[in-house]
1. From which structure (1, 2, 3) was distance in nm of label points 7 Å out along Cα→Cβ at positions 14 and 62 calculated, if the value obtained is 0.5?
2. Consider the structures 1, 2, 3: one of them gives 58, 17, 7 for Cα extents along the principal axes in Å, for residues 30-77 alone as calculated from the coordinates. Say which.
3. For helix-only ellipticity at 222 nm (-39500 (n - 2.57) for each DSSP H run of 4 or more, over all residues; to 500), the calculated result is -26000, so let me know which of 1, 2, 3 that is.
4. Match the computed value -0.42, -0.63, -1.29 of log10 I(q)/I(0) by the Debye sum over Cα atoms at q = 0.11, 0.14, 0.22 Å⁻¹ to one of the structures 1, 2, 3, and report its label.
Structure 1
Amino acid sequence: MAIKKILIVDDSKTELMFMTDLLGKNGFSVKTAENAEDAFRRLAEEKPDLILMDVVMPGQNGFQLTRAITRDPLYADVPIIMCTSKNQETDRVWGMRQGAKDYITKPVDADDLMAKIKALG
């Protein structure tokens, strides 16, 4: 399945702007959410082909949100790439255990991110 629609979940406006700009320039349609509530609202509006998930957010963190999304039959088939400043191997392993398909650390390398998206598509 070709990835066209991407949902970015991140509480940092700077990250959201950077990622939206980067993905938009690469031909993707981008929606954003700043927390778990926002993310579920966006999911209900339009199911994305991919979710880029921050970990450190107020309220429900990215690990919890990833687990909730991947266990929901409506969205279980949407791949999630964790996109976070948490760069420990234990964080990566935990993220993958929650259902993430890949894990990338911030600051995000544009080429690395595009390669990971392409690998999923």
Structure 2
Amino acid sequence: MNNKVRRKEIRLTQKEYDQLEKMVASSGMNVSEYIRAKLFGGERATINAVEFLQVYKKQIYEMQKTGNNINQLAHYANICIKNGKLSETVVQEMKQRLGELTRIEIKLEDAMRRIRRA
């Protein structure tokens, strides 16, 4: 038996309505389920698997590119060290790429943390 007999009407601007429709569509729920989840389900309703996978794929791609850059720099640095000509520019570039890798890892960890809370 469905005990959901009470209704509540809200008014939205067109922009708010369109935004709600997008969020509902990407959640896989109907409007009522989505609003109840948002109101009473805590953070769970904010997880969007499609959006998560897009972020995840993008970050993995960025990690691969950055990792490739680091490998190329390491190869070049090793050649420079053998020739006794390692420049500060190469060292700084390596530090910058490692910092990029760390930032990407933090973004991935944040995305995973949000999924685990669901």
Structure 3
Amino acid sequence: MLDPEGGLVRGTLDVLILKALSWGPRHGYAVAEWIRTVTDEQLLVEEGPLYTALHRLEKRGWLVAEWGYSDNNRKAKYYQLSRSGRQQLKAEITGWERYAGAVTKALAAVRSSPA
């Protein structure tokens, strides 16, 4: 469920960042743009939570970062997945698929189960 402002459900930002970086290095703004674009603008990531999450994932060792220059020649910090980040992404996807499947089953229920 999305919040009324188009934000993310708690707990989804980390896996979306990991997925955004699965194709190669990106700076923070590009991560946010990827999420916005692939979700047809249904999920919008604000700058504050995004950079907090990027730093948290870097501290956990799931991302590595280095400074570079963006397409418009501005200095930017580029993030990419580490080996453990790739493993974490696989685990997160498995968990989310299991969770989404369970919620889908519950929502599709046509009757209450016996108490």
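Nothing in this text is a laboratory measurement; each read-out follows from the coordinates by a stated rule. The structure displayed is predicted, hence computed values, not measured ones. Cβ atoms are built from the backbone, for glycine too; each structure is taken alone.
1. Numbers: 1: 1.5; 2: 3.5; 3: 0.5.
Comparing all candidates, it corresponds to 3.
2. Working: 1: 23, 22, 15; 2: 58, 17, 7; 3: 29, 29, 17.
Structure of origin is 2.
3. Numbers: 1: -13000; 2: -26000; 3: -16500.
Value -26000 for helix-only ellipticity at 222 nm (-39500 (n - 2.57) for each DSSP H run of 4 or more, over all residues; to 500) corresponds to 2 out of 1, 2, 3.
4. Details: 1: -0.30, -0.49, -1.41; 2: -0.60, -0.76, -1.19; 3: -0.42, -0.63, -1.29.
Value -0.42, -0.63, -1.29 for log10 I(q)/I(0) by the Debye sum over Cα atoms at q = 0.11, 0.14, 0.22 Å⁻¹ corresponds to 3 out of 1, 2, 3.
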